[in-house]
Structure formats: structure tokens, C-alpha cells
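No lab work stands behind these numbers, since they all come straight from the coordinates. Computed from a prediction, not measured in an experiment: that's the story for all the values here. Cβ atoms are built from the backbone, for glycine too; each structure is taken alone.
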Structure I
Amino acid sequence: MTLAKEAAEVRSALAAAWARVPQWARGPTQFMGRQYAGCGATIGLMPKCDFACTGCYLNADANHAQPAPLSEIKEQLHQIRAWLGPCGNVQLTDGEVSLRKESELIEIIAYARTIGLVPMLMSHGETFRRCPGLLERLMQQGGLSEVSIHIDTTQRGRRDGYRTAQTEGELDGLRAEFAQLIRTARARTGLRLEAASTATVTQHNLEGVPGIVRWFLANADAFKMVSFQPLADVGRTDRSLKGVTVDELWLRIAAGAGDPMIQRGEGWLGHPACSRFVQGLAVRRRNAVAFVPLYRRDRADEMRTLNELLDRVGGVSFRLDDRGRAWRR
């Protein structure tokens, strides 16, 4: 596909997404329809999971369900590609997708990239610990360039002391292990790998959020993003767990970032009650790392700059490019 044709298709997908955004949500930091057409996810890729998390979204029959055949997963990817356009984000998720046969997982990752999607493999990460070299093989043979690892105290399934961790601080050693796994995979393959991490937040681990934020800021070379997900009362979630409000979660995120006004840098991807984020830089200052948002909603000059940037290059992505094609773009 030529760059001109790809750009036209991106603009079409963005326009369709923007048309679905209600008028009240079309604020200056609404990225749906301006930078992203949304995000897709697979269903049935591997329903089974070998963990027993207390905040589990799977249904009671998930471990008995058979994974969908490759042909069905590929058809899903085709539909997602038609919806999102070139370089659309797709999460390879379900139960624990790393349990699928390795050759099939490699084929799925490679196929997603071939048709113009950017696949992110969502995992608890334990399979990578148990099977050294798996992450590198997915990168080299499948073209995997994005991975997300879920780490928090709601998880029950690791085979060591981390299984019984009661505080988020007790899992910092595990986070460090995954950070090193990511750095090593990049070094051994010479390939790009963007890494994210997710965490389910309940009233039990809410006070650990600032420490999680500080840890990821200190290890920003390994992890590009951390996503905090308030507990949802669905699936096999332990009904005794208590959830958190978005506002009390943001207070803890701000405390960890060292910026009580961090929400002034908030962006939206669709409905603000569903997906709020702050883009920024981890900046080392003396003996600590601070988080500096890229823009502030209360700064008119920064909003004008952001608006012009999105108008000019909104939707542009280099994530599937080799070096030569990136330069041409």
C-alpha cells in the first residue's frame, strides 16, 4: 500500500470514529477520531487461564472452553482491520493467550501485522518466566513489538512467594524481573519491544498505587505505560472485594507522580468515564524521577499547539514501518 493510499484510509477511519463521538465529548483532548479510531480485541483466542485471580473477568466455564480455530481468529482480525484502518491497535487477549500453541500464536501475531494491525499481547507474564526464550521467539518469528503484563495483588497463580503477596510493594521484585526480561529480549534480538503493565485496583491495594507509579517512573526505560483498572464486578470476581472510584484512584496516581494537578494533563479516548490518560515524560530530578505531562488543559497555548498537531498529523503511526519507510513517511 502506498503512503498516500494509507493516509487516505487512516483519515477515513478517523472521520468515522469522530462521527460516533457525541458533541459533549469533543473536547480539546479527545483523541478518539483525531489520533486513534479506537482499539480492538480478540475473543476466543485462548479462553483458558492457569491463574485464579480474585478479580477475574472470565466466566465459570472459561477453563473448559476450546480456543477458536485460527481461521476464526483471522476473520476477527480482518473485521477489526476494516473498522480501525491501518496501524489499528488490537489486543491479543481472552483468558491467558500465552497458553495457546506457540506456533499458532506466532502465526496470529504475524498475520495481524501482515494485514496492517499492531498487535499487543496481553498476559500475566508467568509463561515467559516458565519458558525462557518464548518472548524472543514471538518477537523474531511473529514480529511481536508490543506486550502488556498484568501485575497486582489480586493475582493468584504464580508458583513462588509472589503468589501470596499482600501489598503491592512486595511485588516490586517481580516487576523488576519483568523489566529485566524486557531489556534482555531487546538486547538479544536487536528488535523494538514496547512494554506496558496493567493493575486491577481494589480498596485493598488502593494505597499501594503511589508506590506502583513511582516504580514505573524509575523504570521508564523498560515500561512505556502503566494502566490502572478499577475492579469490575463481573465474571469470577470475588464478591467480597470492594471497588474504588475513579476520583480516589486519580488522587493516588497524582501522589505517585508527585503532581497533585496531574489531571490538568488528562486526555480521553472515547467516553471520559472509561478511558482517561495522561501522556508525559519521566524526568530525573536529583534523586527522584518526576512525571511531566506533555500538555495542560488549562494552558491555552498548549491546547492550540495540540489542536494544530492533531489536525496536521493525527493518525500517523510509525509502528509497522522499517527504518526506510519511516523516513519516507
Structure II
Amino acid sequence: MTSLPTSNCLVVAITTPVTRDYRPDLGRIVARAKMLLNQGCDGIALFGTTGEGAEFSVADRIATLDGMIAAGIDPDRIIASTGALALPDIVALSSHALGCGTHGILLMPPCLYRGGITDDGTFRFYATVIERVAMPDMRLLLYHFPDICGAPVTPQVVRRLDERYPGQIAGVKDSGGDIDFTQDLIRRFSHLSIYTGSEIHLPDVLATGARGTICGLANVMPRLIRAMMDLPTAFDRREILPYLNSGDTILSRRPFIPSIKAVIAEIMDDSDWRRVLPPMSELETLERQRMITDFIGWESRLSPNWQSLNKTQPPITNVVGLRRA
């Protein structure tokens, strides 16, 4: 996976706008993706956890990816999350995404039979997908998020897959929230791309060799995260963490996805952005207004170069050109 930066790589786990009939809204997601790329994100992770991906049909996910590419978004800057419950769906989504020239695919074990999945079962799941997709140049990111799916992607599983399918395992996205686990992956698999899903761990894991982050907070604070990642040392980056944590605390008062959609709806002056898929619900009016007021107030106190909500700000163009590997 060499087209995205090999270090300090910021990939936004983009949230998905939905229409009144609960299908992906192509026009809105294209516009938002282009804005985020202009604000310092290196890539887009499409239909991941933050993007409510598993709730959309295979046809809608394929059509959205095709539409984004047709709208001018470089497929090599897209990582497609292809998680689903049925193996044929996973294979279809993965084969299509790789055939489109995306940077790679991100895959979490299905959230079924949580108490009975062993390391051998997780290995068999990934092995089955790899063999059914049958593309020697597959670029697969293993997705460790046991709180969601119940099955950890352990170092033993990563090792077995890497040895069985050399060159096809591109790396791991670790959203487990345990920095010791992330650091262990970085030490054991220095030849793989290790991404953290926990923004607060970035100063330390970047210093020890992580490739970067695939994260949800970049939906609403990409410039702040970009600024933190581009600082030269872990010490410098840690000085920005209190700002990031303060903004995250405001968003975390209520469920994360409705919160970031509410912020986007406010800054885009577009109430349709608030729509979420069942069984989630939009924030109630009073709590939404309080959260937005506090979040906008939080951002207004940041350095202007760190602010992301002002739509008239110029794109970040100089940094990406210097960093691209």
C-alpha cells in the first residue's frame, strides 16, 4: 500500500449521508469527501463503522463507490470497508472494490456467534474470503474492533495470515482502544501498515512506527488532527491532545454518529445530513443545539489554522505534496 503516505497518514472514516428512503446520498458524500481531502485528509475509508456500512445493501455500496470515482475522487485514495454478514456479499464487495483500483479493502469479522469464535475461526474467515476473491494483488487490512464484532484479530491470526498469503495482508486497523496491543502489532509486524482508530494514541504510535490513523473524528476536525500529525515529535504532538480531547468530549455526550452528523448538518446548513439509519436515532433538538453550540465554541478558540468548520478556508495543498511517498 504505497500510494498513500507511508507515515503520518490521515484517513477519515467518512460518515454516510442518507436519503429519505435510507440509501446513500451520492451527491452529499462526494461533496463532503472532496472537502475533507482539501482539509488535509490523505484518504477516505468508505462504509466503515462510522459510515454505517454494514446496513447498506451490496448494490448501494457498489453504486456509491462507482459514483465517487466517476465524480473524480481518485480510487487510490479510497479504502473500501467490505464487511457484511454473508460471505458472498463480502466477496462481491471486495472483488468490486479491488477491481476499481481502490487502495485496499478493510474487513472486520462478522458480528455473529460472538462467544464461540476462536483464533482458528477468525483465520478461516479471512482465508475463505482471500481464496474466494482470488486476486493475488489483494490489499487487505484486517480490522480489529472486538467491541463491535466480538472477535479479536490477535497477533497470532495476523501472523498465520501473513505467512499463508504473503503480500496480500497489507496491515491492520486497530480500534480496540488498547495502546499496548497497538504497540505490540507495530513491533511484531514492522513490514505491515498499522493504523490506529484511537486518535488519542497518535503521538505515541506514530513515534514507534504506525502508518497513521483511520478515524471518525476527522469528519469534523481534520485540520486539527492534520496539524498534530505533522508535528515533528511525540512531545510536540502531545501538546495538541488536550484540544482534541476537549472536542471529543463534547461529541461523546451522546452517540458518536448522530453527533458528528449533527455538526456536519449545522456547518453545511443542511438538515438532511442529520439522518441516521435505524436503529439509531437523531439527537433530540435541545441536546443537539447545546452540543453544536459547545462544539462550535470549542473550535472558535482554536488557532485559525486548526479550524475545520469554516467552509471558506482554502484547501491544504502544500503539506500533502511534501509528504506523499
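What the table below lists for this structure:
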quantity	calculated
Mean count of other Cβ atoms within 10 Å over residues 108-115 - structure with the largest value, from I, II	I
Structure responsible for 1.01, with Cα Rg over 2.2 N^0.38 Å, for residues 84-211 alone calculated and labels I, II on offer	II
Identity of the structure behind 17.0 (criterion: mean count of other Cβ atoms within 10 Å over residues 76-83, calculated), options I, II	I
When distance in nm of label points 7 Å out along Cα→Cβ at positions 164 and 188 is computed for each of I, II, the largest belongs to	I
Which entry (I, II) yields the derived value 17.4 for mean projected area of the Cα convex hull in nm²	I
Answer label among I, II for the case where volume of the Cα convex hull per residue in Å³, for residues 180-307 alone, calculated from the coordinates, equals 123	II
Which entry (I, II) yields the derived value -13000 for helix-only ellipticity at 222 nm (-39500 (n - 2.57) for each DSSP H run of 4 or more, over all residues; to 500)	II
